[in-house]
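Structures follow.
A short reminder: the numbers here are calculations on the coordinates, not readings from a lab. Just so we're clear, the structure is a prediction, and the values are computed from it rather than from any experiment.
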Structure 1
Amino acid sequence: MRRRPQPADGLFFAALPAEFIAADISRLAQRQCQAHGLKGKPILAERLHVSLHNIGDYAGLPRGIVAAGREAAAAVAMPSFDVAFDRVVSFGGRSGNQPLVLRGGDGVVGLLALHRRLGAALQKVGLWRWVAAQKVVLVHF
């Protein structure tokens, strides 16, 4: 009997900071780790992101899901907006990991609007099950 491959490929929508901003965030992460005696290693600047919507874990690239995700993304149009984070927090993650993330109040209104619009577009293309319970998680570092 053949075993099914384990899901190892996570698909998600994310907003990426500009390179110079990612570099600033990376330096902040290093300073926070040193200042607070944190043992974890910050993620690389090029991996910094704002998680918008998780589309699931798969074994391989599901072309139908990717196509639906692209269709949803193409349907979202917004004017550009600024983002400002105002605090660093930690929360329980997978395997007891407690990642640090940046959060913001009024400074993330544009991100929240993008999250809502993308969620509505994902629902319209049939990816509704991945949208219902999710909340935007901000920059992981």
Structure 2
Amino acid sequence: MKLKEFLKPDEKELITNSIKNIQSRTTGKIIVYFSKKSGKDPVFKAREVFETFNLKNSKDRNNVLFMISVFDRKIVIFVDDGIAQKVDINFLENIKNAIIEKFKNKEFGIGLIGGINLIGEKLIENFPDEKNQEKPGDVIFYEEN
């Protein structure tokens, strides 16, 4: 299976729309990043990806990265300091576990949308954006050579 085939086109569209909806109501940004492998330390890889996309540079420090390593079967939810101070570490672990349960049943889109919506509720609650500006919803596939 190619990396881009992990999600069906309609699942990718639903995820993108979910991210756009959340981001129109918060100052936070969400990126879903797919890669083949995460290496020996998935959290380190997630930190690198987080910095690569300049997610560390927001005023409120409230950006979120969902990194899914398809072939390693690893998921990391990496959040910046502002959101980390607002949520319990168990909250993020519970989201990850819920996504994993859906993935086990090959419900990839449903799992991700559920996780995105849960973290999105916290972003909207703690970092509202009254401007309601539509921002891009990013689902990024990275295929290493």
Structure 3
Amino acid sequence: MTDSIFRKDWYSGALKTLQETELVLFDPDNGLEIPSKTRHRAGGSKYVWYNKLEPFLHSGKSIVVYQHSNHQKGGAEEAIKRRTSGLRDKLKCGRIWATRWHRFQSRVYFLIPTAVHNARMEKAIDQLQASPWCQGDHFSVIKF
């Protein structure tokens, strides 16, 4: 079985297995797709591609995507803005929050709710912002 067929089967199997799930976390080895890598070449499988996120979001699941934020051209803030723009453009989604972990190595979690989950996720984000995690300079939240 080729890698592309295996991955296609894996994603469709995951979508079926998670049909009752409301929130799905994607933690790719290297993060979201980048222009210098192609999907079916060496190293391409270490990224999650926008079109692989779509079926989960459009089947009613809110998603969280983990992204490394070190080695980003233009700094972390600009990289987060570019990623958010790409996610919004490709997924045709509404609100996106980016929570950035500042301690040690910088990391970003993109939170993309469905319309049904938007209010719950906003409440959770507000609670995070009021918590010691944000007050203590561990996390920051950017709303898009």
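Okay, here's what the table says:
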{"item": "Structure responsible for 16.7, 55, with Rg and Dmax of the Cα atoms in Å calculated and labels 1, 2, 3 on offer", "result": "1"}
{"item": "Test item: relative contact order in percent (Cα under 8 Å, 6 or more apart) calculated as 21, pick one of 1, 2, 3", "result": "3"}
